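Q: Listed below are the structures to be examined.
Bear in mind that the values in this text are calculations on the coordinates, not laboratory data. Here the structure is a predicted model, which is why all the values come from computation and not from measurement. Cβ atoms are built from the backbone, for glycine too; each structure is taken alone.
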Structure 1
Amino acid sequence: MRMESPDSEKPVFTLNKVKFKDILYIKKLTIKEKKTTAIVGRSGSGKTTLLKLLNKLISPYGGTIYYRDIPLEAIDAVTLRREVVMMPQTPVIFEGNIRENLLIGLKFSEKKLPPDNKLMDMLHVVGLDKKLDEPAHRLSGGEKQRLALARVMLMEPRVWLLDEPSSALDKDTEDLVMQKVVDFGRRNESSIVFVTHSSPMAWKYAEEMIEIENGEIVSIKQNQHA
């Protein structure tokens, strides 16, 4: 069950004086509902730490994070992750075949399992030409990344947290997959937050771009053309 807010215009996340060790300090940040937001910065700038905080994988040393106006500390982690799904840069691939890997997120979140034809449709969306009974561990790094993206898309989460979702893909495949992922998320009125070191990619797909440097926000830019 989704945690509803009476006002659909309210932000999906609000951060107030959030600190994590000496890695991240965010005085104030709002991430908007039903938008695609890119978090941009160099390696070690705090981008992944921010995503982990939003998914409650780690807890801030100070300050407060709100999810739809509810403090994260007041939300059970399992309940949160049924709505807010994170895909790490190195995706988790489980033992078994491609079908089992696609379904495992739905099983964890106790959602209805779709038929094989929908699974194949999702593989097609991410450009993965594989059979469902093929062993997942035999996939290349880029193929595993696309499999993990398909798994997230099948879950149809309210919020997607994607850490360098196309880092293992070549440029042509990156453009194809990212466009389809963003289009899918927008059709489902999801909020997408993705981390990237590539400003051109962020500018191409995001409606808002947040730049982090040395753990602090240095700019927030709107993109009217995304």
Structure 2
Amino acid sequence: MRNIIAIFQKQVKETFKNKTIFIQFIMFPIMAIIMENAIEIANMPENYFVNLFASMYIGMAPLTSMASIMSEEKEKNTLRVLMMSQVKPMQYLIGTGSYIWAICMVGACVFGVTGTYEGKELAVFIGIMAAGILASLLIGAAIGTWSRNQMSATSLTIPIMFVFAFLPMLSGFNEAIAKVARFIYSGQIYDLMNQMGYQSGYQPEISLEMVAVIGANMLVAILFFAFSYRKSGLA
């Protein structure tokens, strides 16, 4: 626990030094606030822009932030030093991941308040975002560990990020894309958010398929992280 807390505190200090990562945490909530209050379109679903930017936030911010942090520490050999200091892989993943998850949840709360969700509805909305954020940061950790340096991590992260962030949105316009989006966690998250936008107070139906897809995506990310960690010679 002491190692996890130390890593958590380390990431808090370094985030404010890295403006690129810090901007990602605030950009999408701000855009949602502006668009939700500035634009009104006839027959537009309730909280359309909140749900849209929230799903994009899930697919981008935690994934790119986690990949960037891990690849940077790997490139600078900070990660190897931590491993030599008896910091275990899971301790590092929990310490760094819990920080990214926590700061992203602040953004989730902003989305929830902007969408005027209240009570149980707000709890459901934040819970949906929490699951998506967790899946994204696990994938980001796997990418960061697999990459040799920050540059290779960026080149790998960008196309993957666009798939998870934009494929669910495009699925509403193309049936073939919709069939593919069913098998990725962000597609299921986007579907849950759209259900909440149908009408005020509506509780989305969480199916077995949704749980299975999101769980399978997380499991694959964890296994890939473990494989990448060993392949990198850190274990």
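Q: Given a value of -27000 for helix-only ellipticity at 222 nm (-39500 (n - 2.57) for each DSSP H run of 4 or more, over all residues; to 500), point me to the structure among 1, 2 it was derived from.
A: 2
Q: Distance in nm of label points 7 Å out along Cα→Cβ at positions 54 and 174 computed as 2.7: which structure among 1, 2?
A: 2
Q: Right, something else. Give the label, chosen from 1, 2, of the structure having the highest value of distance in nm of label points 7 Å out along Cα→Cβ at positions 86 and 150.
A: Result for distance in nm of label points 7 Å out along Cα→Cβ at positions 86 and 150 over 1, 2: largest is 2.
Q: Comparing mean projected area of the Cα convex hull in nm² across structures 1, 2, which is largest?
A: Evaluating mean projected area of the Cα convex hull in nm² on every structure, the highest lands on 2.
Q: Match the computed value 21.4 of mean count of other Cβ atoms within 10 Å over residues 94-101 to one of the structures 1, 2, and report its label.
A: 2
Q: Okay, next question. With Rg and Dmax of the Cα atoms in Å, for residues 142-189 alone derived from the coordinates and found to be 10.3, 28, which of 1, 2 does the value describe? Could you put the intermediate results ahead of the total?
A: Numbers: 1: 10.3, 28; 2: 12.9, 38.
The read-out was computed on structure 1.
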